[in-house]
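Structures incoming, each one as structure tokens.
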Structure I
Amino acid sequence: MSLRELLSDTAQDEGQASKTYGVVIGIVTNNKDPKDLGRVKVKFPWLQTSDESHWSRIAAPMAGPDRGAFFLPEVGDHVLAAFEHGDINYPIVLGALWTLNQRPPFNNADGKNNVRAIKSRSGHVLIFDDNHEENKEKIIIRTNKGYEIILNDGAEKISIMTTGGHQAVLDDANKEISIKTKEGNHLFLNDEIHRIQLSTSDGHMMVLDDESKAIIISDFALENTIDIAYGVHEITIASMSGNIKLQAPKGKISLSAKEIQTTSTTSTKIEAGGTTDIKGKVVNIN
């Protein structure tokens, strides 16, 4: 017996199409439309037959030439169908249905209905969270592997995270941007305190600080530093337990200032491979 005959409530005159009104529940059997029109085929298990429907169009939130919302149901999904003017030759899928064995990916356990979401077969997720009572309104985009973007209205920031542990945060509430690798290499920019800070996982650091009018470069232990304090017009190069070297093997090192002062706590040595000239209006030795 054909699907047409099974769906007929009463015998029809020869040549007259069967009519089936109302909506019916079906299971998708095929979603590979040979004409690429976004159609599916459906079977109706309550008819106790393996016959498929004709190719069924799908009611979508938006559909037009080369535009619209494209969400094809998977084979095996339960759907709600109707027939155009009751004609079983022109089925239309109105929507999808969850069942006891095919449960929704999210729930409304607290009864507040704050979450709207889309989850794909592979596990990619788009979540709209309307939890304004706890100031947690946000949009979450997450891939199956865990790459994630969170647009957080509650915290006033955007967070980007990778599965490898790298992260970037654009924070309007604290007027800062933070980019950090898994190992702890960190770029920090803050408009509130007018500072840019770059640090490595071992703790080496560079700070550009507009508030204190200084640029500081240091190693992890603050043993070796370069401090450019442009507020007081001073540059300090310091090595607390090591040496400082100025080298120009094929060039010249020039020191020029209104006043130059050299002081050592033990000894001072000046050595040249050629001529050594010491000139001054007055030269005092000891």
Structure II
Amino acid sequence: MKRHAFLIISHNEFGVLQRLVDAIDDPRNDIYIHFDKKVDVVPGIVVKNSRLFLCEERLDVRWGDISMLKVEYALWESAYARGGYLYYHIISGVHFPLKSQNDFHRFFDKLDGMSVLEEMETSYREIDSKIKKYNLFISTFVSTNKFVSKCSQYLWRIFLRVQKILGYSRHRPLQYKKASQWVSLTEEAVAYMLSVKDKVLREYKYTFCGDEFFVASELYNSPLHDKLFFYDKMLKCDFIRANCRVYTIADIGDLLSSECLFARKFSSADLSVIEEVRKSYLN
């Protein structure tokens, strides 16, 4: 039996995480979790049917930073070392499936070895700014210390403006594609991404939100170009002023009518919405 590997990036909301694990806890799945280095006490996560593995390499993951790429690589490497997976799904600890595992596996069984990504709109201006310019101070761009955040954002803008005034851009010959970082890759695609790891971490080091570009761009410009399926119903995620909205029980009708495989994000402040979603496909 070809198994699926769920690779979870987690840093908080462990009540949601346990319920996510409960929902994907299936003999056909193995579950890998990376707990952020900033987590002082790693929670005890329980499984009954899946095999659970905790990523030994714990990274200090920062939004928009190269560490976002590194954590995906850490999870891929951990799962690929065991190998034999039909798909490797990168998700967060605040995802929750909107479909049963039977429906989920049926969907991927029909894809005939295609990796699945959710494409996002981009522009030459965004690519030039986020990828072709040096983006510094990103690791402290979002900080619990507001003064540090403001200083980092100010210095980032200044350095970016200087590069634009000078007309400087890093040479990047790729045709860039933008897609959600939450991807479902075949073993062949993961093997390719691991083969270009050193190049990727070098070339995307000073990018901004490079996690939204590196998988789609590297695979699109690879021999696996024809094995990519861009699908717009991978994830239901609504934004309010650039922030991912937290779903509550008030959204249950919208969630149950969605055709998406997953929704994000959820909070321990309202676990009832998760329970209602799960009831919908357990009944």
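Computing FRET efficiency 1/(1 + (r/R0)^6) of positions 146 and 274 (r between Cβ atoms, R0 = 30 Å, to 0.05) across structures I, II gives 0.00 for structure I. Computed over structures I, II, Rg/Rh (Cα atoms, Kirkwood Rh) reaches its largest value in I.
Here helix-only ellipticity at 222 nm (-39500 (n - 2.57) for each DSSP H run of 4 or more, over all residues; to 500) has been calculated and equals -500, so which of I, II was it run on? Checking each candidate, the match is I.
Ranked by mean count of other Cβ atoms within 10 Å over residues 98-105, structures I, II are topped by II, which has the highest value. When relative contact order in percent (Cα under 8 Å, 6 or more apart) is calculated for each of I, II, the greatest value falls to II.
Computed from the coordinates by the stated procedures, all read-outs in this text should not be read as laboratory data. Bear in mind the structure is a predicted one, so any value in this text is a computation, not a measurement. Cβ atoms are built from the backbone, for glycine too; each structure is taken alone.
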